[in-house]
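Please treat every number below as a calculation from the coordinates, not as lab data. Since we're looking at a predicted model, the values are computed, not measured. Cβ atoms are built from the backbone, for glycine too; each structure is taken alone.
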Structure I
Amino acid sequence: MYQRYDSNPRPITRVGAMPAQSLLAQVLGLTAVGFLITAAGAYLSWGIPVGLANLAFFVGFFLIFGIHASRENPGRALAFFYAFTACEGVGLAPMLSRYISTFGPDIVVNAAATTGFGMAILAAVVYTTSFDFRRLQGIAFIGLMVLIVAGLVSMFVHFLHPETYAWGTLVVFTLWTLIDFARIRAGGDAATPVELAVEIYLDALNLFIALLQIFGLRSRED
């Protein structure tokens with residue numbers, strides 16, 4: 001699971017909000033380019049040692065701090081964002097290689113397609129209902145903390161089945177996806193387009209990894 005980072009939790013306001021449709025298009029455009037860079041990074045890093053992949057994830061985590069610190073400088077924040085997505089691609093390469101060598105490329109394609117379809121459905125839910133999903137942010141935060149703690153404990157005491165953890169991740173980040181699309185619909189809640197793109201990117205990435213794990217476990221049982 002890849003953790004979210006919100007440097008400044010924002011209240012439910014529309015202060016300084018840009019038009020929602022324009023903001024949605026901008027965020028989705030940035031996110032799409034980010035995933036293309038991630039895919040290229042994973043392809044070019046095929047066969048990279050796991051240690052270097054973990055280092056890429058570590059560097060990517062600090063780049064998120066750089067994005068938030070550069071919110072007044074859109075060009076620099078965008079450069080940090082694309083560098084971050086490249087690091088994620090490098091970090092994902094060993095995991096993707098393992099799944100493809102074990103189950104074949106279809107499992108990755110299916111997980112990616114399901115993620116994209118699911119994100120589209122969640123966005124449609126937000127934009128076609130009147131409920132403000134930002135009101136569930138407290139529940140989503142508690143769920144995220146539970147996942148983090150459970151993941152850390154499971155590293156030492158294997159008390160949680162991997163599929164249970166993957167389903168928990170799927171549920172929590174489905175909720176975060178609804179919340180983040182609701183923030184975009186409301187005009188961003190003072191977040192920049194790049195900051196919102198980071199959040200949508202991380203939502204989709206966590207959903208993809210959870211689905212990949214679920215599909216892999218189910219294939220192993222067949």
Structure II
Amino acid sequence: MLNKLRNSFIGILVVTALLTTSAQAADKRIGILVFDGVLTSDITAPIEVFGIASKQSWFADYETITIAVDNKSLIETEEGLLLKTDAMLKDRPEVDVLLVPSSYDMAPLLANKTLISYIQKTAEKAEWMASNCSGAFLLAEAGVLDGKQATTWAGGEQGLKSEYPQVDVQFDRNYVKDEKVITSNGSVVSYEAALALLAELSSPDRAKDVADALQFSRVRPL
């Protein structure tokens with residue numbers, strides 16, 4: 001009798017553990033577009049911020065994936081970092097958050113109709129859209145920034161304003177949040193913008209914990 005009770009109890013524990021593991025599995029995705037020539041910090045900053053957060057129970061339901069615009073399993077950043085990609089643009093992966101980084105040559109990306117269409121369709125359902133540096137031009141091209149305040153790389157604000165007059169371009173601001181869109185200067189500021197987005201997805205206190213883990217608070221307190 002005792003053995004039967006013990007076995008039943010163990011069985012319940014196993015089922016509970018399986019259910020708990022399933023419940024804790026990531027069910028939300030943060031997608032980061034990547035391509036050859038992408039500026040390294042535009043993508044590594046949010047990957048690091050969200051990677052640290054996802055190891056905590058309060059953010060365990062999020063996973064971060066990289067989406068290859070050119071449908072390649074490996075891309076090389078502007079600074080020579082080789083990065084294995086997780087998904088292909090051709091498969092149009094669904095994400096809850098989409099982050100658009102930058103390149104020194106944005107012309108091919110702006111002319112990529114498949115990419116622009118993907119950004120447009122994703123913006124219709126996503127919880128948040130974000131960009132670093134000249135990635136804002138892609139969001140503007142897709143109409144995501146129409147009627148919204150936004151920024152781009154420091155020094156590029158006038159160009160964004162001239163090419164997309166429907167965008168309320170903000171000058172000399174590290175990052176700008178308007179409704180469910182965050183745009184930033186990129187580069188090192190990509191960390192600040194990613195932490196601001198993390199605060200929206202979780203809480204300011206939890207974002208500060210991640211900033212502290214990164215030693216970011218020693219540079220610029222949140």
Structure III
Amino acid sequence: MIKLYTYFRSSASYRVRIALNLKGLPFESIPVHLLRAGGLQHTPDYARINPAQLVPTLVDGELTLGQSLAIIEYLEEMYPEPALLPTDAAGRARVRALGQTIACEIHPLNNLRVLQYLEHELKMDMTARANWYRHWIMLGFAALEAMLDNSPGTGAFCHGEQPTLADCCLIPQVANARRFDTPLVAFPHIAGIEAACMALSAFQRAAPQAQPDNETPAS
């Protein structure tokens with residue numbers, strides 16, 4: 001069985017959980033707590049599995065692979081149905097561009113390592129860190145909303161009428177935005193796609209609150 005080293009709140013892990021669920025691939029979830037005891041991702045045992053000391057890490061047979069987009073592309077090649085990339089080159093490029101706008105432009109500025117550096121090294125208080133977080137989400141979402149609005153490729157999902165790699169990236173980032181009380185009223189395409197995705201079991205089962213290591217307080 002595929003193994004996934006994951007953390008319930010990690011948006012990169014969340015992307016891969018969605019992809020695995022969409023493809024109907026069973027997997028063993030192995031939690032790696034990113035805060036406990038200074039971060040279990042930094043232990044020697046985990047560093048041997050993933051030298052970057054990040055999650056997710058996917059283990060499939062002899063393959064051990066980090067980086068969420070590389071993992072999703074691997075799953076697409078090894079387990080091609082249902083497809084998470086369109087059949088045409090232009091469509092595939094658009095989906096990758098949407099996904100990378102999130103994974104390469106928004107998320108790296110707001111991941112745990114950055115937030116910890118802002119807190120411990122730059123001595124930014126909680127309010128300042130939250131403002132930082134919201135700033136980069138709002139900037140990135142404005143670009144993403146325009147990309148969705150300006151393309152006939154946009155459908156119920158980021159590209160057409162079936163979820164793709166782009167939706168795997170979008171939904172975790174929206175969850176992060178909501179966790180930091182980011183206003184989303186200016187992003188109707190994003191909100192509509194979120195609703196379409198979260199109506200599907202694959203997305204529901206991948207959500208942080210559905211994970212065995214979930215620590216989200218009950219609402």
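A few points about this structure:
- When Cα Rg over 2.2 N^0.38 Å, for residues 117-180 alone is calculated for each of structures I, II, III, structure III comes out greatest.
- Calculating relative contact order in percent (Cα under 8 Å, 6 or more apart) for structures I, II, III picks out I as the one with the greatest value.
- Which entry (I, II, III) yields the derived value 19.9, 81 for Rg and Dmax of the Cα atoms in Å: II
- Among I, II, III, which structure scores highest (criterion: distance in nm of label points 7 Å out along Cα→Cβ at positions 133 and 205): II
- Each of structures I, II, III was scored by mean projected area of the Cα convex hull in nm², for residues 45-156 alone; the highest score is held by I.
- Origin of the value -15000, where helix-only ellipticity at 222 nm (-39500 (n - 2.57) for each DSSP H run of 4 or more, over all residues; to 500) was derived from one of I, II, III: III
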